[in-house]
Structure I
Amino acid sequence: MIFLKIKKLTELQQYITSYFGITNQHIGKITSLFTESELKKGEYFIKSGQYCEKLSFVRSGFIRVFANAKGKEITQWISTQGYFITDLYSFTFKQRARWNIQALTDCTLYTINKENYALLNNVVPNWAEIEKQFIASCFIQLEDRVFNHLSLSSKERYDKFFEDNKEIFNQVPLQYIASMLGMSPETFSRIRNKRNS
């Protein structure tokens, strides 16, 4: 990972302001705790079994979150611009990471390490409440994904994901998307071919 000196964090400032409702009074202090870095294609943000000591905002690029289970890889998520990435279990509870997080393309990240993250309590008076809302939002997104897996057909899952994430389909290997959607590559290809015909 190559670290770069930050000049402006416009995207990060805008995202934090809109997502967390942080006021301009605190935004500069918060973003000063982040560093800009590049993660090259194929490099790992974290590997399963390591301790995750950082949280990053994806400015550009695509990053895959996956695990190895019973001899095969299972893609949990493909992170894109505007999302935060970390192994939340490891970052929050000081446990070994359960997920591998790897760059699928060259990526630019804004990263805060755990030490600086702890300083947010001093920078933002109501940070505990803001953090609680952030984690709740992550949980709601996870609930939505579980609900979709249980209630939608393979075709419906494909259609929904495609409408919300068209740019991913031309940027990452399709077998990763198939895995994330809980279907075999053959089922994925059949749905894709039928849709494109």
Structure II
Amino acid sequence: MNLFTLIGVMLVGYLLGAIPFAVIIARRHGVDILKAGSGNPGATNVKRVLGKTAGNACFALDVLKGFIATILPRLLIADESALAFAILGLVGAILGHSFSVFIGFKGGKGVAVTMGGLLALAPLVLLCGLLIWVATFYTSRYVSLASIVFGVSLPLIALMTGSPGLLIGFLVLLAALIVLRHRSNIQRLIAGTENRFSKKDKPE
């Protein structure tokens, strides 16, 4: 694996992921999303503060970041290392989204970016994970819980669908990161103080 290619793929992925669409969209509405709602620069907080249209736009753009960062290496690298480089591109995008250099190394939880990357890497795994996300959300009305269950389910789905070992290993690490990034949500879920979408709301 070429070191310069590795660094380049991760750097491009990081910079794509670091684009703070939540902050940009909120500023266009005259809002500092880092100080509004939960203070989290992600699509869920944008939706709660600014409404469905803004939240859905943020979600779609975050998904696109992950997709582009992951698909580019697969398009540009034609040998057996393409999968590894695609995973590294997604890793870079998730790190960029979670710790964006443009907003003081703050960021969102990375779930939307992960979905975009999986769309390029493993569409079947993503589809199954999305079904689990939807079922969990509409049962509980908690976006955070649905995201945690989604993340934890990914390596299990990959294992059951015969995905490559490299992808399964990556998804195990990704599940751990998603749980870690949601640790404050987990504390609120246990305490019964986590924000819940009402039944009139739709998830982004």
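Bear in mind that the values in this text are calculations on the coordinates, not laboratory data. Keep in mind that what you see is a predicted model, and the values were worked out from it rather than measured. Cβ atoms are built from the backbone, for glycine too; each structure is taken alone.
Starting from the value -23500: which structure in I, II was helix-only ellipticity at 222 nm (-39500 (n - 2.57) for each DSSP H run of 4 or more, over all residues; to 500) calculated from?
The value was obtained from structure II.
With mean count of other Cβ atoms within 10 Å over residues 101-108 as the yardstick, tell me which of I, II scores highest.
Top value of mean count of other Cβ atoms within 10 Å over residues 101-108, among I, II, belongs to structure I.
If mean projected area of the Cα convex hull in nm², for residues 77-156 alone is computed to be 6.1, which of I, II is the source?
The value was obtained from structure II.
Please state which of the structures I, II yields 26, 15, 10 when semi-axes √(5λ) of the Cα gyration tensor in Å, for residues 93-132 alone is computed from it.
Clearly, the read-out refers to I.
Which of the displayed structures (I, II) returns the greatest value of distance in nm of label points 7 Å out along Cα→Cβ at positions 13 and 149 on calculation?
Once distance in nm of label points 7 Å out along Cα→Cβ at positions 13 and 149 is tallied for I, II, the winner is I.
For which of I, II does Cα Rg over 2.2 N^0.38 Å, calculated from the coordinates, equal 1.08?
I
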